[in-house]
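Multiple structures are listed underneath, in structure tokens.
Bear in mind that the values in this text are calculations on the coordinates, not laboratory data. Here the structure is a predicted model, which is why all the values come from computation and not from measurement. Cβ atoms are built from the backbone, for glycine too; each structure is taken alone.
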Structure 1
Amino acid sequence: MKLTRKYLFMFLSILLILSVAVVGCGGGKQASNAPAAGSGDKIKVAFVYVGPVGDAGWSYSHDQGRQYLVKEMPNVETTVVESVPEGADAERVLTELASKGNKVIFATSFGYMDYVEKVAKKFPDVVFLHATGFKTASNVGTYFGREYQARYLSGLVAGKQTQTNLIGYVAAMPIPEVIRGINAFTLGVKEVNPKATVKVVWTNTWYDPAKEKDAAKSLLDANCDVIAQHQDTPAPMQAAEERGKFGIGYNTDMSKFAPKAVLTSPVWNWGPYYVKTVKAVMDKTWKSEQYWGPMSDNIIDLAPFGPMVGEDTKALVAKKKDTILKGQWDVFTGPIKDQQGQVKVQEGQKMTDKEMLGFDWFVQGVDGTIPSAKQ
């Protein structure tokens with residue numbers, strides 16, 4: 001997770017916004033030489049991770065999904081390549097995996113996007129799935145989940161828990177994905193605690209435990225008593241516990257690393273998606289698409305609450321979650337103001353997917369700035 005990912009995101013932001021207009025129209029039925037799901041033959045499936053499986057976060061969550069796939073489909077043989085940099089080496093790894101007979105390859109980080117596109121052209125009978133990206137082809141699809149829905153719910157928890165009305169947010173890269181999460185979280189905080197502020201510190205990292213912990217400490221020094229994060233390690237949660245404060249984890253249930261601090265965590269559940277996708281490839285029904293699944297698909301959720309979370313908070317979260325699951329309401333529904341107090345989303349209106357995927361501004365209640373690509 002190097003800075004390559006940051007600059008790639010910023011440089012391609014305009015293309016991202018334009019691409020969403022054709023979400024779901026990535027191509028026709030994929031012709032594949034993969035064995036049929038009921039044939040009993042083995043199918044090779046590969047996973048490429050940007051970090052180590054032991055990161056306790058993003059890569060770990062994908063590997064949990066891989067293990068679920070193997071359990072549910074014994075005729076699937078998987079290969080894992082960990083800690084692949086978001087650079088030219090990704091092309092080599094993807095090429096090797098396709099050459100070795102893998103019929104489905106899951107590339108699980110945004111910085112792999114251009115390499116996936118390039119290698120896929122050389123292997124038209126291999127299906128490539130790219131997490132968080134937006135480029136598709138007849139044998140390339142993208143996948144992600146609406147993490148902002150769980151972020152909002154975790155913001156309700158943080159807003160109810162804070163005593164200082166200052167909540168810290170250790171942010172990774174200044175990209176739409178992270179900005180969207182900060183905004184959703186802040187809307188949740190402000191829903192239950194209008195006096196609270198969310199203070200943002202950027203690390204420009206995805207996996208750097210020491211740097212991320214230091215960022216959390218700086219927020220704790222600023223009197224924040226709840227720490228949220230958008231990185232792959234539990235280091236910010238551990239910093240909060242060491243100070244006797246609270247935290248909101250991410251990617252996986254981080255309570256085992258800081259049981260006295262973690263209130264809850266937005267968590268990923270990739271397993272069912274992996275099973276559904278591999279079955280579709282084997283049945284020759286797979287079609288290229290840009291999948292952005294909601295909480296109702298069970299791809300994103302909240303981890304169990306810590307013992308310090310009150311029953312009234314749990315009831316509130318359950319009620320709001322129910323409206324999201326039923327499609328009766330979504331997070332970015334107006335009125336929503338930006339940091340300057342300007343109305344960006346009118347009352348009763350809902351942001352489009354294109355607008356949400358192109359987020360480049362903070363909502364009211366965020367204390368922080370969004371660095372430009374040159375900073």
Structure 2
Amino acid sequence: MRRRTLLTGIAGAAGGLAGVGPAPAFAHERTRRILHVRPGGSLQAAVNAATGPGWTIVVHPGTYRQVVNIPADKGELTLRGASRDPRAAVVVFDRANGTPRPEGGTYGTAGSATFTSAAPGLTVRDLTLANDWLRADHPDWTGTQAVAAYVTGDRSHFENVRFLAHQDTLFADTTALDAFDRQYYRHCHIEGDVDFVFGRARAVFDSCHFRTLQREVTFTPKGMVFAPATARANPYGFLALRGRITSGAEDAAYKIARPWVPSYETTAWPSLVVRDTWIGPGIDAVTPYTNMREIYPWQTMRFREYANSGPGAVIPVPENRPRLTAAEARAHTRRTYLGDWRPCDRR
């Protein structure tokens with residue numbers, strides 16, 4: 001199956017992961033507030049054992065086929081891979097929006113997530129978070145959203161993390177409709193096909209790689225990278241800067257974004273700025289944006305670009321690519337979006 005091939009390719013970077021012997025669920029270093037999780041152990045058990053702020057959970061190389069939920073009362077928690085290679089420690093599960101729950105009903109989009117966090121001050125580094133549910137295995141399903149990570153909570157920081165899935169890979173959201181929770185992603189790899197970075201968070205994607213996947217469909221666009229759902233009262237939504245957008249699909253198969261105005265928040269005014277980013281030929285340069293629903297045209301949204309380059313960044317039809325002026329661009333920086341929070345100062 002394609003799922004097994006994908007995971008073998010990830011785990012193989014660590015070498016011999018399947019042969020690691022049994023280990024306890026986690027090991028304590030109480031004086032240093034550190035928990036170690038090894039293959040065969042439970043990440044959730046470690047999260048549950050981290051009482052109070054300042055704990056670090058170290059995830060050793062291996063593939064962890066499990067769901068992880070970090071609740072709001074686990075603030076200031078750090079979760080990091082023992083290796084600097086994010087491919088070495090993989091947290092993965094296979095669940096979709098339409099997957100039936102044992103007690104009845106289905107999981108829904110947010111409930112499909114492999115990794116969920118509502119904790120403020122969360123830091124995640126050097127890991128892979130994946131959802132390897134495949135549409136091809138369930139051709140009759142309509143709820144095909146399958147989230148790798150569902151993140152809420154202010155001051156959520158992800159560095160050198162790989163997010164792998166297909167539809168709705170990264171749900172960057174907020175704890176409440178009226179919350180302006182901040183998230184920061186640095187040197188991350190995020191891949192998928194449909195709306196694979198979406199939500200209403202105030203999120204900065206700094207030097208990240210967005211990778212659109214090949215998709216076996218005959219129509220275009222095959223998908224979109226971003227689908228922000230920013231609250232109207234929030235002056236800032238998604239900011240992608242100093243990154244790159246590449247593709248495994250043919251030229252012009254994908255759009256940069258479409259606006260998401262959820263049925264439960266019809267006043268949303270999606271905001272996206274892509275700046276100083278290399279955009280590959282997989283993005284349609286002529287019409288890089290599209291609508292999710294015709295009653296919310298993308299032209300009325302806060303979509304802007306600035307100083308992008310690459311074959312997907314040319315501007316053959318200027319009105320199709322709204323741009324910031326140099327003066328406006330000075331208001332769309334990491335510092336402006338994150339305010340008094342300095343995640344790069346925490347190492």
Structure 3
Amino acid sequence: MERAPFVTPAMSILLDAVRGGAAIVVLLGHMVQTGIYTGPYPFGPLAQHNAVVVFFVLSGLVIAHSVADHRGTLRDYAIARATRILPVSLFALGFGTAIYAIVTAFDLEPALQLAPYDRLSPATVLLPAAFLSESWQGVGPVWNPPYWSLAYEVWFYALFGAAYWLEGRRRVAWLAVLGLVAGWRILLMLPIWLMGAALARYAGDWQPTRTKALQLALAGVIALFVASDLGHVASLAMYVVHAQVDYPLKNSNYFLTDYLFGAGIALLFVAARPFAEAGHARLHAQRGPIRWLAGFSFSLYILHWPMLSVLSACGIGAGDNPFGFAALAAGIVGLCAAIARITEYRSRDLRRWVTARLARRSQPLPA
């Protein structure tokens with residue numbers, strides 16, 4: 001008997017809204033973090049990191065759902081992931097490097113000093129291109145700290161693909177090799193991604209009543225607040241631990257409270273499902289703007305920091321003016337949406353082209 005899918009058409013629209021909203025939160029949080037905006041702001045300093053945790057849970061859910069619906073092969077899965085990631089990631093590396101070169105050529109003194117993200121070298125191009133910037137002694141690309149989560153996600157994809165399609169000793173061997181290459185930082189955050197995958201696998205048949213859904217939502221919100229409250233304390237404790245083993249956890253430093261935050265997000269997704277189904281007509285009516293924002297959310301996430309770097313280097317900011325803040329944010333959103341037309345939106349075309357080329361190569365030669 002087939003399981004009911006967790007991601008229904010109504011939930012798909014809602015999850016797209018979450019994806020787009022999380023990307024906006026990251027952008028706004030980084031504008032505050034970099035001093036582009038210094039006025040009142042409703043979120044704390046961990047908001048943008050917490051938004052990445054949302055991305056991880058959402059990614060696990062969507063990827064597990066996609067392979068459950070269309071099992072395909074490991075090659076199909078690899079092509080789909082590669083053609084989704086590479087057009088945007090390679091453009092982001094070239095974009096950030098070009099901006100860095102132009103700004104430094106004009107001797108502008110950037111206000112952003114975020115080592116190892118502010119020094120160009122072969123390692124800051126080659127390691128991120130191979131998604132090894134967060135593995136062991138890797139370094140990230142110049143002027144693009146958000147790239148860290150992309151390196152994590154690619155290894156989540158690889159580990160999931162090996163676990164899903166391979167069997168027996170071959171599966172164990174590949175998981176061991178991939179885990180070793182990825183490194184402990186990435187493996188520590190993998191359970192958060194798997195929370196989303198578990199929703200796709202096990203939560204589809206469960207239909208909570210509205211009362212039960214509200215209780216789950218309350219539990220999820222409490223988990224989010226507790227995780228946000230304790231994040232700094234847990235991070236300080238982890239600094240002490242990893243200083244003893246000389247292996248800084250970098251962006252995984254909050255992993256303990258990130259687990260709690262991820263669990264809270266998973267609970268909220270489960271709680272939202274019956275309400276999404278009940279409000280399907282209203283969600284469907286708003287699908288246009290929601291799909292538009294979600295459609296370039298990856299580009300917005302991975303390209304906004306180099307743009308903020310230029311603003312900072314040129315001394316451009318909104319100060320404490322919320323209207324200036326909104327105007328600069330809107331400009332970055334618009335520019336990322338335009339760039340996505342030649343990168344992110346071309347993913348499906350590229351996938352079809354690669355699939356067709358590989359299919360032709362695999363055909364036997366005529367006798």
* **Parent structure of the calculated result 17.8, 57, given that Rg and Dmax of the Cα atoms in Å, for residues 106-249 alone is the read-out and 1, 2, 3 the choices** => 1
* To do: Identify which of structures 1, 2, 3 gives the largest calculated value of relative contact order in percent (Cα under 8 Å, 6 or more apart).
  => 3
* helix-only ellipticity at 222 nm (-39500 (n - 2.57) for each DSSP H run of 4 or more, over all residues; to 500) was computed and gave -11500; which structure, 1, 2, 3, did it come from? -> 1
* To do: Using FRET efficiency 1/(1 + (r/R0)^6) of positions 234 and 274 (r between Cβ atoms, R0 = 25 Å, to 0.05), single out the structure from 1, 2, 3 with the greatest value.
  => 2
